[in-house]
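Pasting the structures here.
Readers should treat all values here as calculations from the given coordinates under stated rules, not as data from a laboratory. Remember, it's a predicted structure, so these values are computed and weren't measured experimentally. Cβ atoms are built from the backbone, for glycine too; each structure is taken alone.
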Structure 1
Amino acid sequence: MTRSAALGLLFSVATCTSAVAATEAWTVDPGHVAAQFTARHFGIVPVAGSIPVKKVVVKLDPDSQIPIEVSAELDPSNVDTHNGSRDKDLRSGNYFDVATFPSMTFQSTKITGTDPRHFTIVGNLTMHGQTHAVTLNAAVVGELKTPRGGAVIAYAAKGSLDRRLWGLGFGPIVVANGIDISLNVEAARP
């Protein structure tokens with residue numbers, strides 16, 4: 001190997017190592033995140049609910065507000081639509097079947113866009129034992145320094161999915177198949 005080839009290889013390894021080292025995993029307090037959904041009862045009346053978020057990790061390049069990776073774990077066993085009977089049905093084998101599938105996860109696979117006000121997150125949503133891609137339209141809502149000198153960034157993301165892809169096809173007359181989802185996340189620099 002020539003000296004210039006060896007130097008080039010060394011530079012490439014050093015650049016890759018510094019790029020990986022520069023990535024920061026920002027933490028998210030579950031008290032500052034919301035995962036909500038809206039389903040239409042009889043296809044016309046919107047019914048909103050939420051699914052608690054156990055954990056979210058947002059990885060950032062220090063020079064950008066746009067994430068390079070996002071992952072989340074949610075808890076469908078505590079789904080809440082402000083109606084105990086409906087929530088019990090959603091937890092049952094008719095829908096989420098939380099006895100068999102107690103968690104739900106999201107892992108980004110591709111994040112595109114250069115404008116913090118409009119970027120796209122594509123990722124794999126695993127629920128009810130199946131994994132399918134979802135697309136979220138996302139935006140930075142704001143960034144600030146906390147009174148203690150820390151940094152936080154707030155994100156909002158919206159998308160829609162067809163619940164039948166995940167085997168959640170029960171009651172198509174009662175519940176529309178198209179579900180709108182929205183997320184609000186506050187990430188803090190470690």
Structure 2
Amino acid sequence: MPTDPTPVSPAPSRCQRIRAYRLLLALAILVFVLDQLTKLWIINRLPLGSYGPYESITVIPGFFYLVHVGNTGAAWSMLTGKSTLLAAIAIITLAGIYFFRSSLGLRDRLAQIAFGLLCGGIVGNLVDRIQHQHVVDFLDFHFGSYVYPTFNVADSAICVGVVLYLWHSFKTAPTAAQRNASQP
């Protein structure tokens with residue numbers, strides 16, 4: 001009876017599997033904590049609905065203000081009033097990231113950074129939706145007569161995470177020559 005000379009390596013422990021994603025987890029926790037601390041500071045400093053020259057905190061006159069507004073929608077107030085739907089989408093997205101982590105390439109350092117930012121931001125805004133029934137937005141930028149939609153740390157992390165993952169995807173996507181070379 002022939003024996004297989006290659007030893008079978010034991011399956012990684014739960015702790016080893018978690019450590020494989022430590023950069024993602026650490027960055028997600030950092031983003032979440034920073035997001036929640038900044039929102040808590042705004043909530044304690046300005047009443048909800050504080051917006052405008054006499055209600056906001058001027059950081060750079062004519063350009064950057066701290067305000068306190070509630071957003072029941074998504075980016076740029078899309079789906080306004082659909083906070084429950086958006087919370088459900090956030091939970092489904094987080095579950096999707098968890099279940100498809102292998103196909104998303106989350107063992108790669110840049111992918112972990114991108115998804116750490118995304119997950120931390122998603123959880124930060126999800127907590128707001130559950131706790132306040134809206135997302136707390138407070139960063140208000142003006143560019144001449146154009147006023148950029150008010151946002152928060154979680155929104156910034158989500159945007160940067162998406163851009164990083166898109167860059168990572170294009171950078172690591174196989175070229176046509178590589179795909180053709182791998183086909184028999």
*Which of 1, 2 yields 27 for relative contact order in percent (Cα under 8 Å, 6 or more apart), as computed?*
2
*The value 1.13 for Rg/Rh (Cα atoms, Kirkwood Rh) was derived from one model only; which of 1, 2 is it?*
2
*With mean count of other Cβ atoms within 10 Å over residues 48-55 derived from the coordinates and found to be 11.9, which of 1, 2 does the value describe?*
2
*asked:* As an exercise: helix-only ellipticity at 222 nm (-39500 (n - 2.57) for each DSSP H run of 4 or more, over all residues; to 500), calculated from one structure in 1, 2, equals -17500. Which structure is it?
replied: 2
